[in-house]
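Q: Structures for review follow.
Quick note: the coordinates plus some simple rules give every number you see, no bench work behind them. Given the structure is predicted, the values throughout are model-derived calculations rather than measurements. Cβ atoms are built from the backbone, for glycine too; each structure is taken alone.
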Structure I
Amino acid sequence: MSKRPDLPYWRSLFRLRTALPSDHGSWVFLLSPLLIGLFASGRLTAASSLLIIGLLAAFLLRQPVSIAVKVYSGRRSHAELPAARFWILVYSIISLSAFTGLLLWGNTYLLYLAIPGLVVFAWHLWLVSRRQERRKPGVEILGSGVLALSAPAAYWVGRGALEPTGWLLFGLAWMQSAASIVYAYLRLEQRELKSLPALPRRLQMARRALLYTSFNLLVTIGLATFKQVPVFLFIPYAIQWIESIYGALRPAIGVKPTRIGLRQLAVSTLFTICFILIWSAN
């Protein structure tokens, strides 16, 4: 009997929309803290490689699990369930294998870092089941905080010891991610404007984004003053601050979301590169 009818089924398992996150901008919220932690540790060990693999698999797991929840809650067709189950199995095996290896190497503290991740993930899935997961800046900021935990995880695994600097890196990474999310929502809100508002109105719309980026800049300057971080670490935060001022004065009226996302990606990439170079030069 010919197996040709089975081909479409197997091909359906490899749908990119099931295997990869649909919100491509979320990648930077994982990779930026992860790279910062890796470079700040000053070394790449076998355990660091396992951590990278485990974190990437755990991050990718969110997409097929979310699709499965949508299927069971009636939002998606049951035809998408086999692919979702397939990728849940693949990513689960990879992440569990990697983290089991890390635990056997004595990195048991990673279990404590996983707790907030599981809580926020469960909350996200509950929102997905109720069709309430979109346009939730508070949830996204909390989610970025969970992803920012990859900075101390990478730092500690690389150093082979729990050091306070790991928590400092976590705070610095989350500050940037939170400000980036708030600024992105500002730009999306500006898209709906029909004409250029007066300056007071533009500043009023941008007040939250300006508050976040100004706070970040002042905190890093203060930390540098007390010699807690490299003296020039304020520079990447100044880049984000300048971008928020630009966005406040030049609203994204009618700009496509893709263009907004690409600019955000460029700013975040520049931030990460500057952060790593300045920290490594210290």
Structure II
Amino acid sequence: MEKRSRSFYTLATFFALFLLFLYGPTITIAILSFQGPQGGLTFPMRGVSLHWFRDLFEQQAVGDIWGSFSRSLTLGLMVMVTTVIVSVMGGLAFRKRFPGSGAIFYLIITSLVIPSILVSLGVGLIFSQSGLAVHWSTSGFGAQLTWTLPFGLLIMFAVFNRFDKSYEEAARDQGANAWQTIRYVVLPIIAPMLIGVALFGFTLSYDEFARTLLTAGSYNTLPLEIYGMTTNVTTPVIFALGTLTTAFSFGIIGLFLAIVVILNKRRSRHGSDAGKGMV
């Protein structure tokens, strides 16, 4: 057996520490969420039960957990759909150079380096000074798009830079118009990447805090609600909420990955859908 080099063990140690810092807090919260009825916010455990999970579904004295969850879910879906549509349109538009394309590209990237809290402050001020209501579905929606759209556009730029244009040329040779080429050739080929953009858009929106802080108005999204509960709730119910939301996030990721696997298996079994339906 070949002897491992020192660099291998160094990298393995670094990776192990990375996983510890990434999942350690989540695992700790998950364990503490199963405290008994007399349990607190720290170790040692005082019994093991589902008491605090059941407590989540009862009337809460503090916070609007399920209302904030529904708002985060709705906002995440809005951001996801918009990010996918605009990213595809932007990717198609940037396939050809046009006046100002370089400036627009760098303006898009710049939004990623602006501190999120400043974006939240700016969007909130614009809405309030314009006499528009600051609300999670308007100002919050716009603020989150400044975070998700650049990622979606960068992914689509990379996808279309490597896209083989001969597929489109073949479709046009068969008499397909521009829309038919996109609908029946381009979209089926890039479908797995679109699922990745959708996952990016939803998860970034669902977990977003800073850009929503000053743009959500009177109704909190789930991250804002959890943050507010940290100053008022002194029982493990907040850990139970964190465990459920984490499980929901992993479930969403698993759903998207399952869709990708199904699409890949379908392609390997029946071939690509590209071109089907044109004639």
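Q: If distance in nm of label points 7 Å out along Cα→Cβ at positions 38 and 254 comes out at 4.2 when worked out from the coordinates, which of I, II was used?
A: Working through the options, I get structure I.
Q: Given a value of 30 for relative contact order in percent (Cα under 8 Å, 6 or more apart), point me to the structure among I, II it was derived from.
A: Comparing all candidates, it corresponds to II.
Q: Figure out for me which of the structures I, II the number 4.3 belongs to, where mean projected area of the Cα convex hull in nm², for residues 174-229 alone was derived from the coordinates.
A: I
Q: Figure out for me which of the structures I, II the number -22000 belongs to, where helix-only ellipticity at 222 nm (-39500 (n - 2.57) for each DSSP H run of 4 or more, over all residues; to 500) was derived from the coordinates.
A: II
Q: Can you rank I, II by distance in nm of label points 7 Å out along Cα→Cβ at positions 46 and 198 and just name the one with the largest value?
A: Biggest value here belongs to I.
Q: Further question: Supply the structure label, taken from I, II, corresponding to mean projected area of the Cα convex hull in nm² with the calculated value 23.0.
A: II
Q: Suppose FRET efficiency 1/(1 + (r/R0)^6) of positions 22 and 102 (r between Cβ atoms, R0 = 35 Å, to 0.05) works out to 0.45; of I, II, which structure was it derived from?
A: Among I, II, the structure yielding 0.45 for FRET efficiency 1/(1 + (r/R0)^6) of positions 22 and 102 (r between Cβ atoms, R0 = 35 Å, to 0.05) is II.
Q: Figure out for me which of the structures I, II the number -0.36, -0.51, -0.91, -1.02 belongs to, where log10 I(q)/I(0) by the Debye sum over Cα atoms at q = 0.15, 0.18, 0.26, 0.29 Å⁻¹, for residues 206-245 alone was derived from the coordinates.
A: Label of the source structure: II.
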